[in-house]
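Any read-out appearing in this document is the output of simple, stated calculations on the displayed coordinates, not a laboratory observation. Computed from a predicted model, the values in this text were never measured in an experiment. Cβ atoms are built from the backbone, for glycine too; each structure is taken alone.
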Structure 1
């Protein structure tokens, strides 16, 4: 995914300033992110990467949960990343927040023991999902864990129908694997083991699932 082709968090750049408000008003955002952090078992001394950190809400929550952890957020969207930087400064929270080009993650092998990500992967087409997962596998150390919250295929036809709202907004190609429930399989294909859907949230835009996996 080249940098000049990325999909902004709310599809249109002019909506970026409203991101936190709109997500908070339309999704159980805090509950999802609290659960994601809970399943991540963050502790002081952990090295944590928030992939696609957006405005930094999850990144900040991770640092607040484990103040002694080294927490890094990375995003391809400079404008939304600047919002994260401003939020961290306001809260006087020390984070490393980085912009990157959407290709190779700018970290050495085995740099992290946790990678977390919330509502990012449905923006990526299947090929890009595969490349990103391979990169995440590379930067995780042995026994490291990946925890993703994103849309998945629901057993409820209502939730599957509601997800079409997001598909229309973000495009049917990038959301195809999510709609088919293929994200756990893609995670396994990247080399992860013990891939499991830990929790499901019904939302007005479809089912959000928390998926956890290990690098063994």
Structure 2
């Protein structure tokens, strides 16, 4: 079935944000006397929101709520000012969004990044595109793979689930789509290995952004 709405994950799907996330986390760690991590480590720390990111980068015996809160405050102060230093769209993503727009396919963003950062980043890199909904992490709402933010998007878009495609780069995204009862596409250019997408039962796996167009036109089967 042709898809009328595509819901995109943000980090690792539309944008390569890993360096800005890593630098912000390392800033918070160093400021508070903890060892920092290499940028190569960060793809495996991210994906479940910034609080979980901070928890993961701390030593296991330092993950008390007070320490996490302290580093999270420092992380957000730095990240709010530096979240577009190194971030950039993946090759082919602007062209994909233009083609979807030309086909009158609705687009939305569902991210575990906090809302303030999501809004700034989308405006910076994709301000020329219209999204039916842009939903990040907000206080009191569970992060993905809980499907709450996806249900919020569906309520705004008013598109039947059978006509919706969810696109992401991680097992968290594939599980989010499963819980929301949506067709899923896993992308291999993001933060997680293809093996993870297979393990979490991605409906399809693509290696180039424009490969998504065929699925939008014809469905998964």
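Structures 1, 2 were compared on FRET efficiency 1/(1 + (r/R0)^6) of positions 138 and 194 (r between Cβ atoms, R0 = 30 Å, to 0.05), and the highest value belongs to 1. Work out which structure the value 3.1 belongs to, where distance in nm of label points 7 Å out along Cα→Cβ at positions 58 and 90 was derived from one of 1, 2. It was calculated from structure 2.
When distance in nm of label points 7 Å out along Cα→Cβ at positions 34 and 82 is worked out for each of 1, 2, structure 1 gives the greatest result.
Structures 1, 2 were shown, and helix-only ellipticity at 222 nm (-39500 (n - 2.57) for each DSSP H run of 4 or more, over all residues; to 500) at -11000 was computed from 1.
Which one of 1, 2 has volume of the Cα convex hull per residue in Å³, as calculated from the coordinates, equal to 112? The correct label is 2. For which of 1, 2 does distance in nm of label points 7 Å out along Cα→Cβ at positions 74 and 162, calculated from the coordinates, equal 3.3? The read-out comes from structure 1. Tell me which of 1, 2 gives 28 when you compute relative contact order in percent (Cα under 8 Å, 6 or more apart). Matching structure: 2.
If mean count of other Cβ atoms within 10 Å over residues 66-73 computes to 19.4, which of 1, 2 did it come from? Only structure 1 yields this read-out.
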